[in-house]
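Colleague: Some structures to go through are shown next.
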Structure 1
Amino acid sequence: MRPIGIFDSGMGGLTVMAAIRHCLPGESLVYLGDTARLPYGTKSADTVTRYAVQAAEALRRYDIKLLVVACNTASAAALPRLREMLAPLPVVGVIEPGAEAAVTGVPDGPIGVIATEGTVKGGAYVRAIQALSPSMPVVQAPAPLFVGLAEEGLTDGPIAEAVAHHYLDPLLATLPRPRGLVLGCTHFPVLKQTIARVAGPDVALIDSAEAAAAAVESALKEHGLLNPGPAAAPQFLATDAPGRFAHLGEIFLGEPIDPGAVTLVDL
């Protein structure tokens with residue numbers, strides 16, 4: 001009955017939380033958004049690892065049974081360190097499940113990846129995809145403005161569509177044209193409709209949030225940690241501006257967040 005801990009640099013990881021709640025309604029969840037130090041995507045791997053360790057330590061105080069690194073940048077930079085630090089506690093990132101879903105969904109490729117600058121530069125998706133399918137062609141592009149659009153609630157309309165064309169048109173002009181597109185940042189699923197419209201019906205979108213939720217279910221089963229319910233009320237932690245977290249978090253979670261339920265914490 002212990003909770004699952006989830007953390008992200010901000011509110012994008014709430015898309016992962018929403019997917020977990022849909023997949024595993026009996027599980028209790030505690031979410032930490034490091035809103036004082038977002039975004040992680042433009043910071044060095046060493047800095048991101050340090051922040052991730054601090055977030056994990058904060059969540060461990062809630063007696064969690066599993067940690068979800070609901071941030072692609074932190075998954076790329078810090079997952080080995082977190083697994084070493086928290087063992088035997090299971091730790092699930094978002095890159096490995098997203099890569100597996102991409103290879104399963106588009107086995108013949110090519111696969112495109114859009115993500116933050118840090119995730120793209122680190123090449124984590126390329127390595128994870130080609131570890132499963134060594135000859136798979138992968139093309140990447142950073143799409144940092146999608147993060148700001150998502151956090152401002154500009155998920156549809158002419159501005160979002162213009163930015164999507166700016167990032168996707170060059171990526172999808174690559175030959176051979178990608179047949180799958182990984183949404184390699186947990187902010188991006190809230191822009192899924194706009195991205196799908198610009199990419200076109202012949203490009204399959206791979207949502208790393210949904211893939212991560214399936215990986216969490218598998219890890220819980222493997223370790224005998226599934227809780228049939230009932231779930232406790234979700235807990236929310238933020239390192240800055242809990243009111244803004246509650247207001248904008250609704251965009252990512254898909255339902256209102258009571259500002260009184262968001263606790264301000266210092267890492």
Structure 2
Amino acid sequence: MIKLIVTDMDGTLLNDKHEIHPDFWEIEEALAEKDIFLAVASGRQYYNLESNFSRIKNRMIFFAENGTHVVHKGKELYVNPLDSEAAIKFIRIGREIKDVQLVLCGKESAYVESKDEKFINEISKYYKRLKYVEDLTSVKDTILKVTICDWAGVEENSYHSFKEFEKDYKVAIAARIFIDITSLSANKGNAIKEVQEKLNISPEETLVFGDYLNDLEMMQNAKYSYAMKNAHTEILDISTHVTEFDNNENGVLRTIRSLGLLENKELKEVIR
């Protein structure tokens with residue numbers, strides 16, 4: 001019996017316009033009535049997620065900042081910070097790369113040292129609390145991650161400058177133009193594992209949806225892992241299932257309906 005459903009946001013639950021399908025609210029309520037948690041796991045900031053789901057925030061689980069900050073019913077369940085000296089090192093490297101701008105993600109706010117309009121418009125989709133500072137290395141906050149915004153494409157450009165740090169830090173390609181750098185143990189999968197233990201939920205009772213490389217560990221920590229039809233090839237390869245519909249076709253909610261979870265049926269094995 002499924003007790004926990006976790007879905008990524010961008011490219012997964014949301015369409016390409018970053019919209020939540022209207023059916024979400026009815027389906028979440030029906031799942032809640034059956035004591036099934038529907039949670040979101042995202043590179044987005046907690047305050048952004050809380051705002052998007054404000055009407056149900058008192059029963060949601062938010063796996064924010066790629067699993068570094070987890071909140072349930074307004075209570076902080078888990079924090080996995082990034083060493084501030086490491087964050088400063090990554091900021092200084094990022095400053096030297098062409099076409100790159102930086103976001104320093106703290107527990108209280110996200111911080112930028114650029115006022116570029118294109119950059120601010122893009123990252124404002126993911127950060128509700130966002131502050132401009134003259135120098136990111138001077139920020140005093142609990143640091144969760146450093147985000148690289150690379151207009152040239154991270155796999156083609158900036159990733160090569162951070163790849164050498166993968167032994168000691170988690171360097172996750174979160175989207176075509178974003179890299180998220182966190183502590184080595186910080187990822188959506190480890191955060192979900194922590195919550196599973198706190199709520200007495202097993203991987204066999206967990207269903208997840210994802211589309212990009214920052215979802216990798218999450219997909220490996222649930223018996224039922226669904227890659228979106230539009231997912232990165234590596235996510236398609238490691239998942240146990242693939243959705244019939246992509247994120248623009250409401251693939252997550254249509255899959256939940258198809259599995260019979262709203263009709264008190266056991267989750268059926270689906271042949272990929």
Structure 3
Amino acid sequence: MNFFDGLFFSMSGSAPNNRAAIHNEPLYYGIQFNYRGPVRLRVNGGREYRAEGPHAFLTYPGADFEYGAVDGIPRHHNFICTCGDRIARYLESGLMNLSADPPLIHIRNPERFLQTMFDIMALTRLPGPAAPRAVLMFEDLLLQLHESAEARSKPPPFQTPYLNALIEKICANPSAGWNFAAEAEKCHVTPTHFRRLFKELTGMPPQQFLIQNRLRKAASLLIHTQDSVKRIADLAGMENAFYFSRIFRKKYHISPLEYRREFNARPVS
């Protein structure tokens with residue numbers, strides 16, 4: 001299948017406590033995502049832009065970029081860089097807009113955006129041609145960025161700061177016994193309205209978001225520990241190992257043990 005040919009992933013990474021200051025002229029086209037903390041950006045020596053929290057911007061050859069932490073405050077930085085003939089289609093169609101003004105774009109659904117980046121990183125961690133699904137996910141990432149740019153004139157609801165803090169807590173501790181009816185009360189909204197606001201920020205309802213984060217934690221444990229599937233299900237907040245295995249397969253299309261074998265594999269030299 002060559003439908004997704006023409007895109008190469010040159011580098012990617014995630015730095016949860018990044019304090020670095022970057023000044024360079026990129027060799028590749030990149031999506032830079034500041035998930036948490038303050039960030040500053042200057043393009044071609046022009047005006048300096050500053051933002052707090054989930055903001056993304058594009059880097060590209062032929063321009064000079066200065067960006068990084070503000071006053072040494074750590075931030076969570078993520079990036080994916082690409083090259084190839086397929087880039088020309090993104091530029092011609094406007095899917096990849098290099099002239100966004102301002103260049104820092106507030107991401108409407110930061111958890112979905114970050115998860116998409118992590119999924120791409122997982123698919124491209126081993127050498128070789130880009131997997132078609134990684135290309136598809138990268139295009140979805142560009143679409144999320146485009147949609148966020150179009151919607152940034154809309155004022156956020158006043159509950160947004162509380163919900164953003166709640167989202168971070170869920171990501172940090174997905175195995176806890178979260179009660180979203182109680183969280184709705186804290187926001188002084190009905191459970192239905194709470195679900196709608198939550199979905200606007202994350203791209204999915206709260207219970208689905210929680211399950212996705214539990215699965216992400218489980219996937220990490222499968223790679224980095226030798227714990228049993230039952231133990232990992234417990235640690236991820238899902239006591240029923242059969243239910244865990246079923247929804248894990250639904251998301252990753254392989255069983256937990258197959259996932260462990262695949263992502264612990266090393267290329268043969």
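Rule-based calculations on the coordinates, nothing more; no lab input. Keep in mind it's a predicted model, so treat the numbers as computed, not measured. Cβ atoms are built from the backbone, for glycine too; each structure is taken alone.
Colleague: Out of 1, 2, 3, which has the highest value for mean count of other Cβ atoms within 10 Å over residues 6-13? Don't jump to the answer; show the numbers that get you there.
Modeller: Working: 1: 29.5; 2: 25.4; 3: 16.6.
Ranking 1, 2, 3 on mean count of other Cβ atoms within 10 Å over residues 6-13, first place is 1.
Colleague: Then there's this: Taking 30, 26, 17 as the value of semi-axes √(5λ) of the Cα gyration tensor in Å derived from one of the structures shown (1, 2, 3), identify that structure. Can you show the working numbers first?
Modeller: Values: 1: 28, 21, 17; 2: 31, 19, 17; 3: 30, 26, 17.
Checking each candidate, the match is 3.
Colleague: For the read-out relative contact order in percent (Cα under 8 Å, 6 or more apart), a value of 20 was computed from one structure; give its label from 1, 2, 3. Walk me through the numbers before you get to the answer.
Modeller: Details: 1: 27; 2: 20; 3: 16.
Label of the source structure: 2.
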